[in-house]
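Read through the structures below before going on.
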Structure 1
Amino acid sequence: MSEEGRVTREGHPKRGRRRAGLSERGVERVLTVVALSAIGVLGLITVFIFIGGLPAIAKTGLWAFVSGHKWAPGRGVFGIFPMIMGSLWVTIGALAIGVPLSLACAIFLAEVAPPKTARVIKPAIELLAGIPSVIYGFMGLVILVPLIRTHLGGPGFSVLASSVVLGIMILPTVISISYDAMKAVPEAYRDGSLALGATKWQTIVMVLLPAARSGILAAIILGMGRAIGETMAVIMVAGNATMVPGSLLDPVRTLTSNIALEMGYAAGTHRAALFGTGVILFVIIMLLSILASFTTTARGKAKVNPKP
């Protein structure tokens, strides 16, 4: 068959390449639109929150709004310092409980457990992330709060109850990311350490954890953001008192709880002040996300460009 007939039968090569190029550009445009739509949604949420909250912050004054100790919407007094401290106490308590458990579990799955055991336990832990937060809150309300009230005193609805519940809730996030960070460490690191005479535990502590530090820090920061942003479970076990807690057994109200409890009936300046609370919370969580991203990126650059 002649070259002309073959081209006619199979189609012109340039035409085929042109069609492939058009198809590829179409896919690129669709993906670009999807990515920009996600950014656009984030931008709309940001604009919506700031438009609703900035008037109240401007009227009260940023410093007075953030550092004020009294929250009395009926009298026009809006100070969210007790809620900021409540969120801080609960988050620190959750990290103190959840981070050691998460790291221990991640080390066990990555370095100690047999592969068959790890394949069973890891998916089970990840399933914890799919449990609705109200279930955690209900379990805390039924089991944890009475235990604290009976054995430690106080009303039971407290910083401690909230910290325990949130500490359990952040386990899947911290464990999964820490596990991935540890498994990403080259096997040569472990082999070199063991060849030099280090024990298994010394290799984990002195080689594996430092090498996976950036991923572990990112996991902790993301877990912190998860704890700060939780609402329903905290409402059910915290007690929701607008006061700065003095101990782990005192009731507390967090920023998210304050918004959820009062938004249903708030109006006017009260509603704007709740939006202002959302602005402060939004800024805190964005700073944590940026910190996590910066930590991971900076550590990655340090590995790529080591000092001579």
Structure 2
Amino acid sequence: MKLQHFHLEPADWARAAEREALSEIRLEVFVHEQHVPERLEWDELDTSSFHVLARAATGEWIGCARLTPQGKIGRVAVRQPWRGQGVGAGLVRHLVDRARAQGWAEVALDAQVDAIAFYEREGFTADGEVFEDAGIPHQSMRRSLRTEHPHDVPAAADHRLPAGNRSAVAATRLQLLAEARHRLAIYQPLLTTDVFSHTEELAELRRLATSGRGAQIRLILHDPAAALRDSHRLIALAQRLPSAIQVRTPADDLDLAYASSYLLNDQGGYLFLPDAQRPSGRAASCDRAAQAPLVQHFDDVWERSLPASALQSLHL
């Protein structure tokens, strides 16, 4: 079944508007519909957790979930009219990707018993006995995120790079481009004019694309047509070097709901922004253990994606 359009947005509990949206959904689903006592719905983890909201194309908030600092997914709620449309799966997958990007070995959750099959389809397995929480039977479940990479080594402290504001992110992006030898992977939901468009960045991208046999720059864009309309300079470079710069766009609505961006080079370097619209994240010049889950995510989405049809006129 084709999913209805929606997208995901990271939410900050400290921001009043985002906290209100999260609260409204959880009150509607858990307190009013499932009769969970309101005093049990809120806890101290809300202020320290990573939250995500799902928004319909109409602008309506339709779902939410959170990932606690202890690696536990919870408060997964989808408004009734949107159930069965892939929103819950999108929320869970987004938080699993977030946990992978943090380098965690596993994620856990407490599933309502009637949702066990849903979480099993998302790779979770039961752990322990059924128990009752807020009057509802629950089952603890876990999903391993561990991937064997025998050549991975822990990153030294001086391999970390700044990524706390716009100027730091720009400097780190340029450094990672300069340190790459032959290959790059770029996941960029929107290719705006402030990324991969400056003269120095384009010079490094051109150097990589012409570095000889094996040169490869792979770019995943959610909206390549917008980049084409805006005459983005990276698209122009790709037009001149189509054999080295490949562009794909996701075909799966759940992939299109992914809100993060990242840059990966072939030296173990990475730059990860949990929210592609906010210039704040984490980065390292060489940390293959932290890079590995991002590589896995990129490769998985790349295989599910299609050549960017909006760019076919450019023979990309």
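Each of 1, 2 could give distance in nm of label points 7 Å out along Cα→Cβ at positions 187 and 227, but the derived value 1.5 comes from 2.
When percent of Cα pairs over 18 Å apart, for residues 243-290 alone is computed for each of 1, 2, which one produces 43?
Values: 1: 43; 2: 47.
Source structure: 1.
Determine which structure produced the value 20.5, 64 for Rg and Dmax of the Cα atoms in Å, calculated from the coordinates; the candidates are 1, 2.
Details: 1: 26.1, 96; 2: 20.5, 64.
Only one of 1, 2 returns 20.5, 64 for Rg and Dmax of the Cα atoms in Å, namely 2.
Of the structures labelled 1, 2, which one yields 4.3 when distance in nm of label points 7 Å out along Cα→Cβ at positions 27 and 99 is computed from its coordinates? Comparing all candidates, it corresponds to 1. If helix-only ellipticity at 222 nm (-39500 (n - 2.57) for each DSSP H run of 4 or more, over all residues; to 500) computes to -9000, which of 1, 2 did it come from? It traces back to 2. With mean count of other Cβ atoms within 10 Å over residues 211-218 coming out at 14.4, pick the structure among 1, 2 it was computed from. Among 1, 2, the structure yielding 14.4 for mean count of other Cβ atoms within 10 Å over residues 211-218 is 2. Comparison across structures 1, 2 (criterion: distance in nm of label points 7 Å out along Cα→Cβ at positions 91 and 107) gives the highest value for 1.
Assign the value 25, calculated as relative contact order in percent (Cα under 8 Å, 6 or more apart), to the correct structure from 1, 2. The value was obtained from structure 1.
Once percent of Cα pairs over 16 Å apart, for residues 59-170 alone is calculated for every structure in 1, 2, which label goes with the largest value?
Checked 1, 2; max of percent of Cα pairs over 16 Å apart, for residues 59-170 alone sits with 1.
Each value in this text was obtained by applying a stated rule to the coordinates, not by laboratory testing. These numbers were taken from a predicted model, which means no experiment stands behind them. Cβ atoms are built from the backbone, for glycine too; each structure is taken alone.
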